[in-house]
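Take a look at the structures listed below.
Here, each number is a calculation from the coordinates, and none is a lab measurement. Note that this is a predicted model, so its numbers are computed, not measured. Cβ atoms are built from the backbone, for glycine too; each structure is taken alone.
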Structure 1
């Protein structure tokens, strides 16, 4: 089957578009929440910070399918959290975005947190002594000095979100035409014997992964 025909098929174009929308939303959340969370975790040690750090880092070491199962129990209609939410998270676009966000969050937070624990802390203290408030310190001192770490963490988070399967399977449900992301659709294509389409989908993911890799190489070379 010609490549163009495979790309134009709804069962191919749909997951690609869904994945692009998911990365756009989760990427924005990673930039905002990831940087603010890294700033918080770079502060003095404490019980609350330790707890937040634990749950932020947990997706790196806890199996994704198990993470998704725990979130399914919490966010389902009868779950402790889900029963209080005004919208249904499970088996919806919101669930897919949440899965991508949680999967990539540690890779966004940790590089920025490490950078904020370096020499930039001394610069922040100097700025405070000179009369700058916390928002001025953040925008004028902290953020400009850790921008490379922010970009590196962001690209790593995007790459992890792009390949996410386990959490997405639990929160999104792999509903064809609704929550089947690019990674999940590769599994669907292989399972149904559509190996040509699976190869095309894999090539699309490979292209974006290579783009992320080269961006990271450029950042490390600057």
Structure 2
């Protein structure tokens, strides 16, 4: 997870690892001021993969932090994907464009997350985001990344009564790591239930036939 200072990386991570129907658990520490994450923070998710939160770049970022992040991106062989988090309302600035160009030059896989979409008015949201992409370096990329649009904090006033876009990012992470998403299939479950019901019926029929034969045998023995 990469993004400029105060773009909401930590809040997004907390939303990703929390239950959708419950309040967000604060695994990653969140503060209102920028530059609170000084180094790389690793979150082991169920022993399946690690989610990495990186220091924010920009005015509050330090040169050594940027060097640390790019050294990790270049040398971490098991890195499956990276996500560049942008402010949906503000759009891209010079720092974001610099990071994008570096990712492309280094051949690092990445997708783009527009965070804080609740800060854009409901009526203008789609048009605004289309305009941001069209008028930025994103539109010039030969290979387009996947785009995700998220509000990681509940804000009923924005017209978004719940956290949005979280499941799509979760699915992307799992797919990037080569993990299958297992879900119940009602048809298969119904088929299994029907098979069990048929076995019970067959057993009842066999038991009935067996009892009938026993009664017939008892009658024949009584005659003799």
Suppose you compute distance in nm of label points 7 Å out along Cα→Cβ at positions 13 and 77 for every structure in 1, 2: which one lands on 3.3?
1
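Quick check: -13500 is what I get for helix-only ellipticity at 222 nm (-39500 (n - 2.57) for each DSSP H run of 4 or more, over all residues; to 500), calculated from one of 1, 2. Which structure matches?
On the way: 1: -22500; 2: -13500.
Going label by label, the one that fits is 2.
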Comparing 1, 2 on Rg/Rh (Cα atoms, Kirkwood Rh), the highest sits with 2
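Match the computed value 1.6 of distance in nm of label points 7 Å out along Cα→Cβ at positions 125 and 149 to one of the structures 1, 2, and report its label.
Working: 1: 1.6; 2: 0.7.
Working through the options, I get structure 1.
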Comparing 1, 2 on relative contact order in percent (Cα under 8 Å, 6 or more apart), the highest sits with 1
Computing volume of the Cα convex hull per residue in Å³, for residues 5-116 alone gives 112 for which of 1, 2?
2
For distance in nm of label points 7 Å out along Cα→Cβ at positions 21 and 53 computed as 2.6, the structure of 1, 2 it came from
2
Compute distance in nm of label points 7 Å out along Cα→Cβ at positions 93 and 133 for each of 1, 2 and report the one that scores greatest.
1
Give the label, chosen from 1, 2, of the structure having the highest value of distance in nm of label points 7 Å out along Cα→Cβ at positions 61 and 181.
2
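Quick check for you: by FRET efficiency 1/(1 + (r/R0)^6) of positions 85 and 205 (r between Cβ atoms, R0 = 30 Å, to 0.05), which of 1, 2 is greatest?
1
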